[in-house]
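Each reported figure results from applying straightforward, stated rules to the coordinates on display, with no laboratory input. Everything numeric here is computed off the predicted structure, so don't read it as measured data. Cβ atoms are built from the backbone, for glycine too; each structure is taken alone.
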Structure P
Amino acid sequence: MTSNHTIGNMNILITNDDGYQAKGIRILAGIMKKFGEVTVIAPKKHQSGMSMAVSMNRRALAYKELGCSDGVSMAYFDATPASCIKLALNTVFADNKPDVVISGINHGSNAASAACYSGTLGAAAEAALNDIPAIGVSMDTENPDADFSSVEKYLPEIFTDLMKTMNGKYGVYYNINFPPESVAVKGIRVASQGAGRWIREFIPWDAEAFGRLGIPDDVAEAAAREAGDGEKLYVLTGEFIDDDRNPADADHRYNGAGYITVVPMNINCTDTDECKRLREAGFDITF
């Protein structure tokens with residue numbers, strides 16, 4: 001999983017889960033174009049929480065090229081982030097894989113258990129599945145007009161160091177999380193995925209609930225129109241509860257303390273310790 005191109009002469013594929021119009025992806029494209037040729041294929045609509053889901057719902061999926069400007073080629077695909085990577089590998093990069101896939105900048109944290117749901121990281125996982133170096137980048141902010149200056153300042157060096165040190169291990173991808181824009185960055189830490197869960201996640205829909213989540217009025221109105229007779233509307237929100245079982249190097253705790261975190265992740269979800277325990281418990285049987 002190493003690049004055939006030198007850093008600064010790379011073919012870079014970018015996507016996200018906030019949609020092609022999000023500020024974060026525009027900032028990321030601007031950061032990455034100094035490293036080579038940038039192709040953006042991002043979801044047409046917001047696709048948060050899709051993890052590694054693919055669009056298989058028996059409908060035609062719209063793709064549109066939006067042109068090339070200042071060294072960045074842009075297109076949208078009306079599908080999940082992982083599907084955007086699949087499409088890119090079957091069309092634009094059918095003959096030659098990209099040297100790296102970068103997903104983000106996500107408006108919101110993908111630290112701790114948020115990583116399990118993240119469409120941002122689902123796209124990175126899809127790239128890793130195809131043996132392509134992959135990185136997800138997020139900031140702990142829901143602000144659609146977030147100040148990403150800390151990402152602009154520190155990501156280039158982090159990216160350069162990661163690309164130089166990749167050892168070709170299959171299935172690895174990297175989850176980079178930045179502290180909120182209001183927090184001064186103290187440094188960078190290699191971290192482990194933290195633990196925690198959400199409670200009170202679904203509440204009855206109302207316009208104020210949507211507003212508190214930063215959801216535009218037109219989206220709220222569209223959701224209301226989709227309700228049929230006898231249906232009740234809910235909105236996903238939730239309160240994060242930290243967990244006593246967190247590792248000492250939990251990513252979300254480092255973020256809260258002002259550190260950028262880099263968490264190596266892997267598409268192989270096997271718990272090798274549990275495999276060993278089950279074998280020792282006699283689960284291996286020959287009939």
Structure Q
Amino acid sequence: MTPSTSFSTLISAAQLRTLLENKVPTMVFDCSCDLMQPATGPAQYREAHIPGAVYAHLDHALSSKGDRSITGAASGGRHPLPNREVFAGWLSSVGFDNAMQAVAYDRQGANYCGRLWWMLKWLGHESVAVLDGGFQAWQAGGGAVSSGDEAARPESNFQVGEALVQLVDVDTVASRLGQQDQQIVDARGAPRFRGEVEPIDPVAGHIPGALNRPFNQNLGADGKFKDAATLRAEFSALLGQRAPATVVHHCGSGVSAVPNILAMEIAGLGRTALFAGSWSEWCSDPSRPVAQG
């Protein structure tokens with residue numbers, strides 16, 4: 001794949017349409033999801049999706065729901081990462097290979113598709129981008145849609161490479177708490193961060209010292225990511241004198257933190273780390289400190 005046709009952060013609906021029209025080896029992934037109503041995402045996909053798109057289920061493809069000791073999950077929390085070989089096996093089963101451009105989208109303001117973007121980087125695959133504006137932008141641009149299920153593609157043999165992103169575990173976060181080489185950024189909504197409400201996890205609050213940057217603040221009114229200069233200014237204001245390289249992102253379960261990672265990269269602030277277990281893993285141990293307010 002030539003540099004002119006490889007996308008590694010965002011891709012517009014027009015750019016994706018050009019890739020598909022020119023038959024550049026590309027696989028599109030629909031990651032639409034509703035945490036509170038798990039059947040909604042698959043139903044949305046069956047109702048309408050980009051032609052040829054593969055549905056990537058958050059619970060079944062992008063996380064490992066079983067016992068961590070049995071599945072070999074790579075993180076804790078409500079949506080533990082599957083180990084890299086398991087995810088590579090799923091990619092192979094849907095026909096994705098190392099020579100393809102991957103494009104991920106959802107209908108929920110980039111809340112879920114970033115997970116697949118990050119996981120492919122984790123497997124060493126740089127050519128993966130998020131569809132800016134999601135499925136709504138595709139439709140608004142006059143893109144074709146399909147319904148129902150897609151025909152299965154021939155199985156491939158996706159090969160795992162060196163990780164291109166940094167995964168941080170709960171013990172590392174705990175050991176560096178309060179140190180200058182780690183700045184936690186929490187992507188949950190402000191009321192959850194402050195501990196005023198907690199609709200999902202058993203404990204309300206946040207990791208002491210964390211800064212709050214709700215993931216949806218990265219998007220403009222049009223549902224697309226803000227421009228690089230705006231994102232850079234906003235993250236610089238949030239971090240103050242703290243170095244961007246020290247940032248470790250988290251959220252409730254390691255999913256909605258990724259838009260902040262993507263936004264910092266768009267802003268030119270580097271590729272920052274992910275604590276995938278996030279708040280759901282942190283608060284599972286009562287010995288770990290909790291802050292409110």
Structure R
Amino acid sequence: MPLSLRIGIDLGGSKTEAIALDRVSHRHLARRRVATERGSYEGTIRTIKALVEGLEAELSAVGTVGVGIPGAISPRTGLVKNANSTWLIGRPLDRDLAEALGRPVRLANDADCFALSEATDGAGAGASTVFGVILGTGVGGGIVVNGRPLAGPNAIAGEWGHNPLPWPAGEEWPGPQCYCGKRGCIETFLSGPGLARDHGGGLSAAEIRAAAAAGDATAEAALERYEDRLARALAGVLNILDPHVVVLGGGLSKLDRLYATIPRLWGRHVFSDAVETRLLPPVHGDSSGVRGAAWLWPAEAE
């Protein structure tokens with residue numbers, strides 16, 4: 001049976017989602033979502049296999065398979081590294097999935113998948129260089145150049161969240177402890193938990209947003225600090241990558257005020273007389289990760 005689908009899998013810590021797109025028209029055909037079998041590598045293989053086979057049976061068609069994971073495949077060992085879903089670490093996930101499904105499988109970091117989706121037919125469509133940002137439980141990023149994810153020799157392109165916060169103020173140094181073993185990483189300031197920690201009132205990021213909108217001065221001050229830090233952190237990216245478009249994803253991307261405030265602030269830190277880079281919300285929202293996984297197989301590679 002000829003390939004007629006693009007199947008994408010988004011392997012999350014709590015849920016695993018699958019989508020099937022028509023290979024030619026790119027139209028969404030079907031979607032499935034199940035709970036992730038946490039802590040079980042074999043369960044992860046079974047879950048992905050069942051999702052792929054379920055979509056193909058439903059649509060009476062077969063497809064290429066791309067998988068977005070919360071980590072990366074090490075170019076040195078061929079094994080998963082840097083995964084928040086720790087049961088994947090040190091395992092040959094791409095090879096095991098290929099064996100289970102009987103076909104090649106492409107894996108990429110979930111932030112790369114988000115960036116690829118938005119660069120293909122989302123907020124960054126038509127832009128030569130897109131930096132996709134994840135602002136959620138963690139902070140990650142992906143880089144897409146001329147329609148393809150940037151894959152560096154260390155498989156860490158776009159990992160801006162584990163760089164130090166630029167131009168720290170006195171009270172920001174040395175910064176909170178990060179799970180990576182260092183202090184003051186961008187992630188410790190700009191993640192949802194980082195915002196909640198900075199606010200200090202026991203509220204979640206969503207509750208801080210609501211409180212600020214209702215006129216709470218403490219919440220407003222926390223968001224202003226967050227905006228200043230995000231502007232500095234993105235300015236560092238602009239100084240190195242100079243992308244045409246930056247797209248925000250993750251739960252904190254729903255803070256509408258960021259799209260007006262950050263471009264007003266980042267110019268003072270960007271090494272240029274003007275900043276033409278556009279900061280945009282995602283077109284595909286929470287679906288971008290799974291859609292980007294489907295796009296890991298371009299038409300010419302099928």
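Thinking of P, Q, R, which structure, once mean count of other Cβ atoms within 10 Å over residues 28-35 is computed, gives back 19.9?
Details: P: 19.9; Q: 24.1; R: 14.2.
Structure P accounts for this read-out.
Work out which structure the value 3.3 belongs to, where distance in nm of label points 7 Å out along Cα→Cβ at positions 148 and 268 was derived from one of P, Q, R. Provide the component values of the computation, followed by the final result.
Working: P: 3.3; Q: 4.9; R: 4.1.
Answer for the origin of the read-out: P.
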